[in-house]
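The structures considered in this document are given below.
FYI, it's all coordinate maths here, none of it is from the lab. Quick caveat: nothing in here was measured; it's all calculated off a predicted structure. Cβ atoms are built from the backbone, for glycine too; each structure is taken alone.
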Structure I
Amino acid sequence: MLATERELHTSPVRELAGAYSCVVVTADRAEVHSDRAGQFPFHFSVRGHETLIAHHATLLATLHSRTPDPLTAAIQIACPNVIPLAIGRSFFTDVGRYESTIPAPHGPLREALVDAIRRRGTGVTADFSGGIDSTSLAFLAAAHGPVEAVVYHHPQLPAADLDAARQAAELSARIRLSVVTGEEKTLPYRGIGSGWQLSALDWPAPGLLAHRRAALRLDWAHRTAAPIHLTGEGSDALFQPPPSYLATLVRRGELRKWATHSAQLSRLRQASALDLAVRAVRLAATSHGQALRGLARSLTRPQTATTPRAADAVGWWSVSGEAAGWLSPQIRNDLADLAGDPATARKLSDGTTPARHAMLAALRSAAAAQRFLRTLGDHFGVAVHAPYLDDAVVGAVLDGPEPDPDPARAKPRLADTLAGLVPEAVLTRKTKGAYQAEEYAGARAARPEISALLRDSRLADLGVIDPAAVAATLTRLNAGARVPLSALGRLVALEVWLRR
């Protein structure tokens, strides 16, 4: 929370600055408030006449003797971005999650971003990839004083950020750039199952598998003794239009723009323009209830390993058949029953478009990623902040006017908002650092450790997965095949977390 002492006493709770959650207790009621993105979630458990509310689901599970929820674990592995399935659930049976749905007053986006940086004061450190996200925050902070910035680089597996970061840093005399260098021992999956994360984490954060890489930046930030470290988490969710917006163009009857954008996206994503366009038409005619029923039917069929296509993003969601195939037949049937239940469909507003759903799902993921970074930062004594996830910023995007996507530009809404405050060279960078090579290298190197987890699988004990199916994926991975690596990371994170 970034509110001043005066604001704490005079402003309504939902209008305070920053991102926060709180419980307001009066003589006859307890009122729960949570941040819009969900990086400070509340959980609750009811047993008899007793209702417990806490940030940490693990605490409630301990007090009320709750056990891990197999169905939530299955959702996390195979379809975490299907919001109607995940909403309101924690990783413990009968421990729910409070979902904030009430909009709060907000101002213009530009004003919200500038204020978010101003309130964090001077002398901050910042991630600095050279792209539009974190780098823009560093330039906004540099308007108030010097900024120590950091970029991560792995010499053997470069992510294309280093050169861009150096060029951007040269545009301001107030930004001093440092480089932290990755190596073999910082690859994802190294040292899984050991270290601080087992006792510190309240949920199975996939980020823990790459915590050594993130720790390089946070250890550097700790050594600068700065009060706050800024990260660009949340920008992709809020400002990168999902390909499913093509269906919105069809629904609006903007057919010329639909055809043009389909062609432009096909070049960017190396996909068939006709495939994208046809999928958009079908998506425009598919409600989320119909999509859920289709998901339910697919889960009851035999699952096969198929190569994902770029056009799959033009949908309500994309579920990997190979990842679903890791699930036991019984849990897939249970998941299908949940997806086909009319009550599940009612959890999502009828006015929600596929593009809006994709944004909300990405926002939930970004909030969880930032929650992990903040937890890791606590370990190093570093306060990690994500200004893009402030309530005022999130509200300005979610409740403000719907943007007009432009496939020819990277995050056009953010670029237009920050024009004149951030150098144009930063706002117009079209490339983005890609860390998939590190993910694959780390997963292949850690195959013996992952296999050992599967031989004594807690998820198998819960009836969630078939270890043999996951082992088949590891074999394909080791042979150089493409596999659903994000889903594998979530599965391994769950296995590690269940052993805490």
Structure II
Amino acid sequence: MYFKLLQRSSFLLLGCIVSAQAQDTTGLRPAGTYFVQAATSTLSTSHRTAFWLQANQYGIIPSTPQNALLSAGVYYNVPLSRKWAVDAAVHGVGQSNNPEWKGVIAEGYLRLKYKKWELYGGRKREYIGLSDTLVGMGSMVSSTNALPIPQVRFGTSDFIPIIGKWFRVKAYLVHGWFENSRPFVKNAYLHQKGLYVRLGGDRSPIVLHSGVNHSVQWGGYAETFKNDSGNMARKGYYENSWLGYWGVVSGKSMAEYAVANPNRVIVFDQNRVGNHLGTIDLGLQIRFKAFDVFAYRQIMFEDGSLFYRLQAADSFNGLRWLNKKRSSPLFYLSRVTMEYLSTIDQGGADFVDTDPKKRGRDNYFNNSQYQDGWAYMGKTIGTPFIIPDSDLKKSVRKNAIAFTNNRVEVAHLGLAGRIHRRTAWEVKLSASRNYGTYLFPYYKPLNQFSGYLRIGTQVNWLKGGEISGAIAYDDGRILDSTLGGFISIRKSGLL
């Protein structure tokens, strides 16, 4: 294949892998950090882990309760000069009941850095999109719900100045690999790119944010289509040529190429090669002396209907208030986040291929070719509120391998703060209405509530340690009613 050389090169990088929290280079001497953690999620009133105990945890908390979760990680940075550096990380997790003992590489990479530019290979935690990363519900298309996908990534690690300090950009380009344990498509690739712009300096009272991210599942082999001569695949193989890659990157229709290359372009790909999805993001930050306010909006797209329906109801909207002043030594509210997500429109209820304004029924996170859906290692890559069919309550499952409830509305409230200096707390409260899909709608909207409280305190006797506990509760028609708990002890320090 055309990407074999790139794949072999990336595996050499993957040999170093996985993570603890990185810190900025402050000198020219090598430096590193480590952590070890022991936890349990076995405290549950049902056979499953409560929603907010497992959601947005980068895929390391299984959907079934675990007697033990043992983690350890190391991060090491080696400065090469004032501008160049190399760093690497390894973070492993042991899960005792998944369904038996299982080891997971939660994060791992080798990275070359030049100022704020980076090139890395491996599995690294990233957050894509404009929203609250601490107590929010997560971005629409690329949240923190699944394990990071192994990839080679080139771009900026942060915003870089283009014009003075008031006009900055952040950009990245990714080639990645989906897992081969997927039941439907093997050897599929990930293409991902993004460009974000920030207008406003470090002390500007108003800062404007905007950006776009684009993700594509492409390539691969589906045994189901092994006898297909070119309608959905070619003898089971999806398009993986350089011509197909151009269609992936550009997002263009391949119809014009099909005329000149009738034996090279698969009929299904004459629209677009692969499963395309992404968001257009907008943000407004207002800085006051005592607090900041950040308003953001993500507009979902999966096909060309986006360009005709920018006003569509499908979006993710949020407002975050960030406190800058500690008002009390005993109790401190540091942030309040309110969010609303809707995916019920999906370009409209009609699909007319000849009318671009009626190319609706987008069926988010599902695809006729990539029938495993927009998931990695069994977890939704996008918003955790579009839940795989296998994790739903048995009474609403359709026994599909992907998503049978992708038309949802969610209202969310997140709070965070501190008690004294050593104890941090956070709260998440989410209420959703679930409609199923256009093809398999529920007979009426089904309501669901999920709540979460976490408290963590630093302890002197561990010298860099924290003991934390969380409790979460689910009640409704989508998920089994569950009251669950999570207890953890963590030690970190310098190498």
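Annotations
- Comparison of I, II - label where distance in nm of label points 7 Å out along Cα→Cβ at positions 40 and 424 is highest: I
- Value -1500, calculated as helix-only ellipticity at 222 nm (-39500 (n - 2.57) for each DSSP H run of 4 or more, over all residues; to 500), assigned to which of I, II: II
- Origin of the derived value 18.1 (mean count of other Cβ atoms within 10 Å over residues 376-383; candidates I, II): I
- Which entry (I, II) yields the derived value 4.4 for distance in nm of label points 7 Å out along Cα→Cβ at positions 96 and 112: II
- Comparison of I, II by relative contact order in percent (Cα under 8 Å, 6 or more apart) - largest value held by: I
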